[in-house]
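**Q** Listed after this line are the structures, all set down as structure tokens.
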Structure P
């Protein structure tokens, strides 16, 4: 089965995604009867292009990475991103009504309202496409609305890349834990801050450690989202909304970032056989889920204390299974891109 892809956002993650699809093409076809072609790409800074017979993806990569414009690639579309989505889906439906369409949303997180990513997802679902996303915004601000919309239109809305890259969290609960209630969680879910803290333990400066994450394309485009705890708060809100049935936004999460941490403080904790971690947590208060993000000193025997560099972990508190821990020993662009690939396979399985 050939799936038509519409990419909204063509930054580091989306570009790694299309390369990963190419690298895994034979396996995807043999194991999942899945082939693909990109029929549209829209970006904020590099223009947009659509071609129902398929865009020249290698040329698109070359243009964007060379600072060029996608308008040179194929039919340019200077309309808004939502209109681009609507028109491209409509054109594809007229050409081949039975062809599966998937929009891949990888735009930058907007911590104020989750826009325009929410509108991107809404437009795609209403227009007749399934959606996979690595953007935390839609599920951190509008999970209930968008999941309900997907259900009413009999479409998929998957977002495994929103938390802990390609490590299955949402899929784990949705597909393998029937009749289990998630009553809370705690974990380390921001790779950039964990790397910074680990580097400071080893004597590095805060700024140098952050620059390493930015150069690797792992830190958020706006580094304050990581340092001030907003990325972790968005992930906490997403987890609460999807796994605990909450209706919170990142602004409802009690939040303290790592900007006030010093090398002296984290090395002092290490000398006391403890480690500083930016911990996310959630639980029930008066039967309602609430969340928190803050640096904590955790004892050496705690699972979270074993995490170094870019490693993450999440401990789910469940009824009736007790605690379930998921550990990510490596993270990066490939892992985030893989989350999109795994969600695409999940869409294929539904079809």
Structure Q
């Protein structure tokens, strides 16, 4: 195996917009934003959810060398999704690489003795843990080339909650952004923050730095009340519009949660009204590039088997969300 130290210009990093500022560290926000963004957001930014390493190769053997700064456990999602590096080849799932011991150093063969033919390699990085990619291994003599181009210029940028970050997919390639991105050949940036995506102005400014093909607003549940959401939602959209006046925006109302059937809690219903009102007001202002998507059309009461802990989707739920969002993005992006 010929181990190539990472980073290397032959390995393209997608999904981490500020990579040129942060490399070799695989983090979702640049150091200059530390102290400006909420502390919880900064901590979660060290987890490279949505980050992908892409390249094309005719390698017969492929391996990866990884180091984790810590090995933690989550109650509602498997270690494979939390920590694992998910290998997809030519748009199809192959296997994950993940630590199955308490050793923070992982070196694993992903495939070997394959025919020497061009393959598109995509390594999805873990959703909920910092990671250091130390090297990628290929057999001696293997060629490494640039990956295929995406269908459109610029990524789809998602802002939201723990659901947006990827909780609770079984593997990194099973987040709804990864699924719909793979289906439509789209790049994407994941700015989902577990418990911390509350529509802060500083996060709208950060989001607007990304020269996106489309912005997707998937936040509200982290706000305690509909009144708190109403204070930030329309201003968040306005901040994006001030800097990106023509980029399409897709606003998603919250998906179904089993909490809606426990004792008549109307919090989510009230939040949906806030989002509908904000979108309607923007349309009245002449904003023709804003689209409303009802969360129930992605994962509704009849789809509750798609939830892990009554709130976060499992793979069934994320697949449902991806299938529901696919035609919307196809239309918005003119695919």
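What follows draws every value from the coordinates through simple rules; no lab data is involved. All values reported here derive from a predicted model rather than from experimental measurement. Cβ atoms are built from the backbone, for glycine too; each structure is taken alone.
**Q** If you rank structures P, Q by distance in nm of label points 7 Å out along Cα→Cβ at positions 30 and 310, which sits at the top with the largest value? Don't skip to the end; give the middle numbers.
**A** Values: P: 2.8; Q: 4.3.
With respect to distance in nm of label points 7 Å out along Cα→Cβ at positions 30 and 310, the highest-scoring structure among P, Q is Q.
**Q** Kindly point out which one of P, Q the value -12500 was derived from, the read-out being helix-only ellipticity at 222 nm (-39500 (n - 2.57) for each DSSP H run of 4 or more, over all residues; to 500).
**A** Details: P: -12500; Q: -8000.
This figure was derived from P.
**Q** To continue, here is another question. I have 13.5 for mean count of other Cβ atoms within 10 Å over residues 102-109, calculated from one of the structures P, Q. Which structure is it?
**A** Q
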